[in-house]
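Multiple structures follow.
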Structure 1
Amino acid sequence: MKYRYYICDVFTETRFGGNPLAVLPKADGLSDHQMQQITREFNFSETAFVFPAKAGHTRHVRIFTPGGEIPFAGHANVGNRIRSCQHRGICEIDSSLTVRFEEEAGLVRVTIYREQGAAMRCEVAAPQSLSLGKTIDAQLVASAVSLSPEDI
């Protein structure tokens with residue numbers, strides 16, 4: 001089976017600048033192993049695989065790094081959203097458009113804005129609030145990075 005992919009330059013208006021991202025807009029039929037192999041082949045920080053929605057939202061998205069699948073990534077959502085907007089030709093209008101991606105971390109709301117003559121921009125709402133884990137002892141951190149505890 002053949003798959004189409006797009007290379008996106010995220011966070012820039014310059015070709016070959018910014019943060020590269022690969023997007024496979026129709027990834028149906030790919031196994032976890034195949035997605036991981038494809039991601040390693042691209043060797044970008046992230047690759048987004050897009051599937052039909054499972055729960056009635058816009059799309060189901062899976063994001064992989066060369067080391068494995070991750071539940072959420074802002075840059076992958078921005079690049080995927082802008083890529084689909086450009087592909088569909090819907091960003092010639094002066095408006096905003098919001099989509100909801102189903103991801104492992106939860107529902108991700110992405111809004112794209114386009115004003116005449118201006119660059120596209122996106123806002124991503126993380127699926128969960130920031131939560132902090134346990135505090136690590138300064139002595140342990142200091143010894144791990146060859147500093148004194150007072151430097152932490």
Structure 2
Amino acid sequence: MTSTHAKLLYHVVFSTKHRIPCLIPAVRDKLYPYIDGIVRHQHGSIIEIGGMPDHVHILLQLAPHVSVSNLLQNIKGGSSHWLQEQHLLRDRFAWQRGYGAFSVSESNVSRVRRYIQEQEEHHRKESSASELIRLLRRHRISFEGDPTT
């Protein structure tokens with residue numbers, strides 16, 4: 001085979017530092033397009049992005065030469081710096097260390113998209129901390145202690 005053919009889909013989740021609920025809708029409306037630009041610059045594409053005031057979910061496709069960890073470092077570092085420059089928030093902004101990254105099969109794309117689109121409804125019933133633990137368990141990712149801190 002003389003060329004590379006890949007479709008690498010991921011559902012990533014990351015939180016604000018200390019899960020501070022500062023990403024109000026007006027901030028998210030500006031933040032999400034900025035994150036989209038970072039992903040496109042890294043040869044990826046966002047299929048769906050959404051979240052809550054304290055965390056973000058992204059369903060994305062990556063090029064084979066881009067690592068998830070490098071992309072998330074660029075997203076979190078770049079967007080944090082950008083939020084500071086834009087003065088969209090009263091206080092200093094930071095993302096919490098770490099993230100969740102889950103592979104997604106093509107057959108589950110519509111389900112994950114819907115899940116991201118329905119975050120507000122979903123979080124009326126479940127906290128973001130218990131959501132992360134549930135996602136880790138569903139994907140059989142081991143963890144010790146409280147992975148939400």
Origin of the derived value -6500 (helix-only ellipticity at 222 nm (-39500 (n - 2.57) for each DSSP H run of 4 or more, over all residues; to 500); candidates 1, 2): 1
FRET efficiency 1/(1 + (r/R0)^6) of positions 31 and 95 (r between Cβ atoms, R0 = 25 Å, to 0.05) - structure with the largest value, from 1, 2: 2
Origin of the value -0.74, -1.31, where log10 I(q)/I(0) by the Debye sum over Cα atoms at q = 0.14, 0.21 Å⁻¹ was derived from one of 1, 2: 1
At a computed 31 (relative contact order in percent (Cα under 8 Å, 6 or more apart)), which of 1, 2: 2
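Laboratory data are not the source of any read-out in this text; all were calculated from the coordinates shown. Remember, predicted model here, so these are calculated numbers, not experimental data. Cβ atoms are built from the backbone, for glycine too; each structure is taken alone.
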